[in-house]
1. Which structure, out of P, Q, was Rg and Dmax of the Cα atoms in Å derived from, given a value of 20.7, 67?
2. One of P, Q was used to compute distance in nm of label points 7 Å out along Cα→Cβ at positions 33 and 89, and the answer was 2.7. Which one was it?
3. Upon calculation of helix-only ellipticity at 222 nm (-39500 (n - 2.57) for each DSSP H run of 4 or more, over all residues; to 500) from the atomic coordinates, which of the structures P, Q produces -19000?
4. So mean projected area of the Cα convex hull in nm², for residues 137-176 alone, computed for just one structure, reads 3.7; which one of P, Q is that?
5. Taking relative contact order in percent (Cα under 8 Å, 6 or more apart) as the quantity of interest, name the structure among P, Q where it is greatest.
6. Which structure, out of P, Q, was distance in nm of label points 7 Å out along Cα→Cβ at positions 25 and 129 derived from, given a value of 5.5?
Structure P
Amino acid sequence: MDEFLSVLGQLDSKDVLINVANLFLLVSFSVKSMLWLRGLNIIAGAFFIWWALSFKEPLWMSIAWNSLFGVINIWRIWLAILERRPPQLSVEEQRLYQTAFSTLAPRAFRKLLDAGQWENGLPPDLLVTSGQTPNRVWMVAQGRIEVRRDGDVIRSIGAGDFVGETSFLASKPMSADVVICDPVRCLSWSSTDLDAFIADQPDIGSAVQRLLGRCLVRKLQRQTVAGASVS
């Protein structure tokens, strides 16, 4: 113990600074959190700069590099904090999120929103014609749409349902007309853009594919129940 204290007593301020800097650097490599790692690196960098300034002729190259590392770490910390903040959603977007996308994280939903665009439709417009392969996928946020074959209503589609998901998933043309019955407000995606989004964002993409599949199953169940009640 006495020998250790004796060694410490022989250290000058430069030795203390460089050792403290390396100690913070060492600790930073042992933490799991990226925010903590960058924060400890900033502290270590500050001690390195202090050490470089303690010389009669400051080590400007070391000061410059550590200052640059510090700026980059501060910038990355700021971006990480922004990414953790909940995204801003309008009243309309919040309603759609609660209706159809509540299984997604809010930030994932924000990314999906940004990949699409809002559309309005008025009756009696045809959204998709039978035999056509739509180049878009729609999510109904407000209003009502009917799927008709030979003039007969097969099913009704309302808020929280996709339109065109069957063609998107199976790459097949529509087997019926999709007709707007009430003024509708939809969020839509180009099929090409949605494919690219799913490929580029695999975690979010798999969740979106599950939502598309669940919507298709839900529609088939409604159709089966409606058919059984008629018979």
Structure Q
Amino acid sequence: MTSSLDIYSTESLKNLQNFRETLGRSKYVTGTPFKNEFRDDAYVSAGGRTIYEGGSSILWRLNLAGDSVTKESLDPKYSGLIPGGRVLRIEKDPSGSARFVSAFDLNSNSVIGSKTRVPLLGNLFLSPDGKKIVLEERRIDQEERATGGTRGVGYLTGQLIIYKVADGTEMRTLNMPALAGKIDSHRLLCMSPDGEHLIFQAGKRTLLDVALTGSSGARPIPVHMMLGDSPRCVFTTEPAKSTN
């Protein structure tokens, strides 16, 4: 199995460099990853020689040096890679009862603003402008098993807590009943460029628009059908035109 990574000039479209990597079939089918492979939402640094690939709790860095590619995981944990090269850096509170999160700029290799102390459970999102951190609160309930005993089941409470990156303070808490439920009932697709709206996918036919500055609740946006595992958001400043 062979993977090829090509680098082109944006001006001339000339192929500047090619990185080829070969894996034996047995390694590939058992999950050994290609070093030069990355997801569609990866971020390329300003210099074009480093590629960052985000995950749920791991940030990978691909270094393009000479004629080879190296891939390494960065520590501490990172989450929420977004356009512009900003991520959330997550560190444990020594007490074990909370987390410290901070916005981190990959281009300058520096922290933006202050560390923010947040609850241990919950989904974290960083606004594209790097000014807000949003926590979608989560809890663990103990439920009885059919075979006896209990097990922990994760639920989303429907509460969104918004923090200011600059000083780590809590700005407001929003109660969104439409977002309450099992942890797989919906997922965040994107946040608007101004950081004022969260767009969640709830099933194959519904989007939920949550405004972070108001009390209008989660506004459902019906769609015909969403196919594939990774629908994308495209924002425009142009008003929608009527088809009537």
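Any read-out appearing in this document is the output of simple, stated calculations on the displayed coordinates, not a laboratory observation. This structure is a prediction, so every number in the text was calculated from the model and none was measured. Cβ atoms are built from the backbone, for glycine too; each structure is taken alone.
1. Working: P: 29.7, 98; Q: 20.7, 67.
Considering all the candidates, the number was obtained from Q.
2. Numbers: P: 2.7; Q: 2.1.
The read-out comes from structure P.
3. Values: P: -19000; Q: -500.
Derived from P, not from the others.
4. Values: P: 2.8; Q: 3.7.
Corresponding structure: Q.
5. Values: P: 16; Q: 8.
Between P, Q, the highest calculated value is found for P.
6. On the way: P: 7.0; Q: 5.5.
The correct label is Q.
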